[in-house]
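*Asks:* Below: a set of structures, written as structure tokens.
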Structure P
Amino acid sequence: MCGIAGIFRAGGAAQNALVQVRAMSEALRHRGPDAQEFWSDLDAGIALGHRRLSIIDLSPAGAQPMTSADGRYVIVYNGEFYNVDEMSAHLPDTGALRGHSDTEVFLELVAATSIEKALSLANGIFAFALWDRKTRKLHLARDRIGVKPLYYAPVGETILFGSELKALTAHPDFPRRIDRNALAAYLRFNYIPAPHTVWQSARKLEPGCYLTIDAGGISDPVRYWDFRQIARRGYRNPVSANGEELTDQLHDLLADAVRRQMVSDVPLGAFLSGGIDSSTVTALMQANSTKPIKTFTIGFTEKHYDETGDARAVARHLKTDHTELRVSPDDALAVVPKLATIYDEPFSDSSQIPTYLVSHLARQSVTVALSGDGGDEFFAGYRRHWVGDQFSRRMGRVPLPLRRGMAAAIRLPEPQSWDKLFKLIPSKVRPRLPGASMEKLASVLALNGGSDIYRQLISSINEPCLFIRGAVEPLGLAWDESFTADIRATLDRMQTLDALTYLPDDILAKVDRASMAVSLEARVPLLDHRIAEFAVRLPREMRLRGGRGKWLLRNVLARHVPRSLFERPKTGFGIPVGEWLRGPLRDWAEDLLNDTALAADDLLNQQPVRDLWQQHQSCNYDHTSALWSILMLQAWRREWT
């Protein structure tokens with residue numbers, strides 16, 4: 001993994017560009033601490049910068065910016081290609097390669113064919129900038145799923161791009177004007193959905209897209225891999241094979257993806273939570289290794305949030321070289337002041353804290369770690385998938401007035417009363433926040449159905465424009481009626497929406513920033529695009545069965561690990577933020593939510609924020625998600641504005 005940055009001024013004469021790119025690249029030092037290189041053609045108006053984290057071909061032959069053998073193309077690239085052998089088969093003369101880096105193979109593939117052909121053949125996680133010296137065109141591209149990030153912004157006649165927003169803001173002319181509409185979307189989702197960013201002028205390149213910049217300006221992004229259409233076709237034409245046959249096929253796909261992603265010239269390990277996804281990846285890694293692989297787990301002193309025992313049991317069975325660290329609240333709280341810098345736009349998935357901590361732990365021993373991200377989205381692993389599916393199959397038949405009566409009955413007790421009642425249920429099967437879960441259930445029962453259910457289940461704040469002054473919330477795929485028509489079944493639609501939005505903009509952004517903050521490369525074998533294309537052809541019962549998701553993935557894992565070690569309720573990768581906001585984080589939060597802080601720049605409406613805070617402090621309500629999003633916004637403003 002690396003960091004890339006660059007400047008393009010179509011009119012040429014970008015005399016200060018190299019100095020500016022050096023500053024932009026320096027802002028990405030954490031992404032590439034091993035080396036820093038630059039390339040420029042100032043008469044053509046182009047300057048490229050690259051920070052290197054050396055993984056494959058540690059020699060100078062793997063250095064970037066890299067120029068193709070024919071001299072036409074120059075690339076800066078962040079990521080890894082996992083099918084170098086297949087790509088090499090399309091090269092006219094592999095003996096002419098100067099090294100064995102994946103960068104060079106891809107670059108020469110572009111030179112021998114085209115950027116479109118090279119992208120169609122590539123299997124990997126990547127974001128790159130490719131300069132064509134002949135046509136004086138700059139191409140920006142991002143991998144299919146959106147594992148690696150890429151931002152760009154026009155600043156006058158200059159185009160800036162980089163791996164993180166902090167590279168763009170390092171340019172002296174970057175306009176720091178906040179996009180209030182994007183912040184409304186942020187308060188709903190806990191992240192800013194692509195293509196929006198917190199800055200009016202900057203954009204995220206969406207997954208599976210590339211665009212071209214030349215003297216005529218910035219082209220519209222082109223989708224070279226359209227998951228929406230792939231999902232539409234797949235769910236309409238499910239496979240007819242039986243469970244054993246499909247388990248065989250998925251096992252082979254996963255094993256191949258893991259094998260490819262274990263290629264490394266530096267130490268490699270795996271994140272292991274003890275859950276189905278990370279355990280599957282770990283099991284397949286160990287099956288492909290002649291020595292114990294290194295695995296890493298963190299846990300918390302709060303028992304309900306601690307998974308170290310589960311992970312330890314899986315590691316013991318697989319005989320991995322296991323390292324675990326149980327962190328105290330003070331250890332976790334020490335990360336909070338760093339978050340606004342690590343996530344350089346507002347981001348409030350609170351699992352960002354344990355993700356950073358486990359990345360920091362792993363980096364002490366390895367440079368590459370494989371992660372289990374992606375299993376929930378492609379194999380129906382979230383509780384909301386079950387809720388939405390059950391609603392459409394059962395509750396959707398109940399007349400709306402009756403459902404609204406049921407919702408009113410659920411809301412009669414205060415959330416705190418539900419919390420007390422659920423304490424009578426064993427901790428292993430009760431939800432972590434019973435009161436909040438019952439409120440979510442009541443809100444779903446009162447809806448008409450369809451996409452309304454999905455929006456309700458994923459919304460942190462349902463009316464975000466009440467909090468951001470002058471905002472108009474941008475309405476994305478979750479409001480798109482044509483999407484509902486394309487993918488009819490509620491479960492299929494929810495999974496596809498998650499894969500297109502929540503996965504790249506929340507989960508993958510979280511893992512990328514947390515791991516790269518400590519110069520650790522995180523790889524995600526469950527997100528090999530071949531697995532995504534396979535998963536959307538699975539019948540419902542191969543994903544969700546008996547109230548549990550990931551049915552087929554569980555079958556794969558059961559070939560390596562006894563079911564007794566992983567068949568348990570889903571825990572998630574959480575921390576007790578709600579409790580901390582009433583305890584050790586209270587003073588920090590009060591400082592960010594006092595009247596003076598809320599009134600700054602006339603951005604936030606004070607009263608609804610104060611109402612949330614006071615209700616949460618009363619312990620009668622749990623507003624953890626909403627408050628954390630506002631607090632991360634306030635912390636970000638202090639750091640970046």
Structure Q
Amino acid sequence: MSDKYSDRSRVVKTIFIVVGVLFVGRLAMLQLFDPEYREAGDRQALRDVTQYPARGFIYDRHGKLLVHNEAVYDLMVIPRMVKDLDTDYFCQSVGITRDDFDQRIQKARKYSPFSASIFMKQIPKEDYARFENKMYRFKGFYISQRTLRIYDRPIAAQVLGYVGEVNQADLDRDPYYSMGDYIGKSGLEKSYEAVLRGIKGKKIMHVDVHNREVGPYQNGAFDTLPVEGCNLYTALDADLQEYAESLMANKRGCVVAIEPATGEVLAMVSVPTYDPNLLVGRVRGENYRKLDSNYGTPMLNRAMMGQYPPGSIFKVAQAVTALDLGVITPHSGFVCDKSLVGCHNHPSAQSVQEAIKMSCNPYFYQVYRRVIQQGRYKNIYRDSQYGLTVWRDYMLRFGFGQKLKIDLPRNGMSTGNIPDTSFYNRWYGRDRWAFSTIYSNSIGQGEVTVVPLQMANLAAIVANRGYYITPHVVRFYGPDSLQDDEYRTRHETGIKREYFDIAAQGMFDVVHVAGGTGRRARVDGLDVCGKTGTAQNNRDDHSVFIAFAPKDNPKIALAVYVENARGGGGSWAAPIAGLIIERYINGEVKRKDVEKMYREINPCQPPLPPKKKKK
């Protein structure tokens with residue numbers, strides 16, 4: 001039996017040996033002697049190449065290009081494929097030091113030895129041309145083309161925003177992005193990121209031993225084409241934006257201009273500002289640090305993030321609220337009693353219209369007292385709590401005390417402050433405050449603060465005689481995608497139109513009638529309606545003005561806020577508003593001497609440097 005199985009075992013072993021020899025022989029033949037196999041093997045290295053889509057362009061309301069793209073190149077590396085590299089020659093070719101090389105390759109290995117990552121980013125085409133024909137010598141490296149944002153005019157930096165490299169939070173939030181990708185970081189670039197970015201494509205390429213692409217894998221059967229991003233067509237008027245920025249040069253503050261009938265933002269200026277092209281390309285990081293550390297805060301969008309006392313422009317909202325509540329009539333008159341609250345010299349107002357024209361503080365002290373103390377309760381504290389609750393409800397209808405909706409990033413956006421009963425209960429204690437404690441709210445001081453966007457919206461509400469459309473910067477995007485319904489929504493204040501007619505007439509008188517506080521906003525041939533404000537401050541007061549024009553069928557409503565400008569709203573904000581209105585409606589400004597003066601002069605106190613930390 002043992003001999004029988006022994007014979008079988010030898011036969012089986014012989015078969016395995018013969019088969020093994022045949023396989024080894026065949027492999028040797030293919031690999032050592034068959035040139036076709038060697039060539040096929042050379043081509044079996046595959047490279048996944050991301051095809052980045054062109055980011056959508058951004059245009060103004062007249063079709064003028066604001067933002068476009070320019071081709072740049074990223075030098076990519078797959079660390080495990082880096083072989084036989086003449087490092088010194090490579091560094092000389094691409095313009096980096098040996099230390100730079102070591103740091104970059106270590107970072108790439110840490111990310112992944114097997115996956116591609118960016119070794120050098122955003123190489124201009126002129127620099128790329130210097131070493132393009134040497135790339136075949138650098139195994140493991142290849143070029144990926146993408147686009148860089150270019151801002152055609154150095155305007156609207158805080159509105160347009162900027163694009164930057166994704167961080168870990170971006171990667172965790174959205175699987176669309178990979179390390180080294182770019183994303184909108186602020187402004188329209190951020191809020192419309194999903195619209196602008198497009199859809200990435202992909203191609204799989206054969207790469208030979210010399211790191212050269214020799215053709216698509218399986219004739220491109222698994223490739224996908226990139227889909228370019230949608231264009232944004234904004235409501236911004238580029239010429240008006242540029243003009244308003246020129247008038248606000250050498251100052252601190254902001255301008256917001258809105259088309260009342262649509263809620264479209266015509267201009268949004270925040271100064272100090274910066275050229276958006278500073279945050280483009282390889283110098284972006286250094287420039288960002290400089291701008292971010294500038295104590296003039298050029299990257300702050302004051303129009304949306306600033307919280308300011310509104311000053312006397314708030315009297316317009318107070319007037320129509322009191323009229324709607326019936327605590328005053330259109331012809332209610334009050335003595336200009338300066339013992340109640342300070343005021344400038346003028347006759348006592350005999351009507352709401354006159355009070356708005358002359359901006360009488362004691363008048364609106366009396367108006368606010370009637371709103372807060374309506375006599376519903378005998379207890380003065382309880383009565384004041386009731387009145388404040390009613391008053392606050394009206395203020396919220398104007399969009400105050402909340403983040404006003406707009407199609408710009410609202411993280412960091414201010415709400416302003418419209419105090420409620422709990423606010424004063426915490427501050428003074430329950431049943432420890434009444435009208436006499438909070439009367440400063442009557443003239444836009446005290447605990448009331450508003451955001452410049454809300455101020456411009458107030459002007460739009462009066463222009464529309466009682467409602468506003470949700471403010472928005474983008475009109476439509478793509479070939480035919482209209483703006484969302486949210487930005488075409490009409491918000492009613494619920495206050496009678498006739499009361500807004502009175503307010504509008506009072507604002508007309510501010511600019512056009514003797515004794516009005518905003519005469520410097522006057523434009524010949526235009527019915528400009530406005531309201532001045534001087535917001536008290538621990539340094540020089542702020543200069544404030546809201547306006548709309550023409551009085552009937554208005555085309556523009558705006559707010560101008562100049563920080564720490566001696567002389568009040570009539571001296572600085574009002575004439576700047578008048579020039580902007582003239583430029584927008586008439587297409588040109590004839591008062592060249594006035595224009596020159598307000599462009600060049602700086603009425604503001606210098607900004608305070610940041611406080612030094614105690615050691």
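Taken together, the values in this text are just the output of simple stated rules run on the coordinates, not laboratory data. Values in this document were obtained by computation on a predicted structure and should not be read as measured data. Cβ atoms are built from the backbone, for glycine too; each structure is taken alone.
*Asks:* If distance in nm of label points 7 Å out along Cα→Cβ at positions 353 and 369 is computed to be 2.6, which of P, Q is the source?
*Replies:* Q
*Asks:* Have a look at P, Q and say which one yields 4.7 for distance in nm of label points 7 Å out along Cα→Cβ at positions 105 and 273, as calculated.
*Replies:* Source structure for this number: Q.
*Asks:* Could you tell me which structure in P, Q was used to calculate distance in nm of label points 7 Å out along Cα→Cβ at positions 185 and 457 as 2.2?
*Replies:* Source structure for this number: P.
*Asks:* Once Kirkwood radius over Cα pairs in Å is calculated for all of P, Q, which comes out largest?
*Replies:* Greatest value across P, Q: structure Q.
*Asks:* Moving on. Which structure, out of P, Q, was FRET efficiency 1/(1 + (r/R0)^6) of positions 121 and 393 (r between Cβ atoms, R0 = 41 Å, to 0.05) calculated from, if the result is 0.20?
*Replies:* Working through the options, I get structure Q.
*Asks:* Here is a further query. Comparing distance in nm of label points 7 Å out along Cα→Cβ at positions 225 and 569 across structures P, Q, which is largest?
*Replies:* Once distance in nm of label points 7 Å out along Cα→Cβ at positions 225 and 569 is worked out for each structure, Q has the highest.
*Asks:* Just checking, which of P, Q has the largest value of mean count of other Cβ atoms within 10 Å over residues 97-104?
*Replies:* Largest one: structure P.
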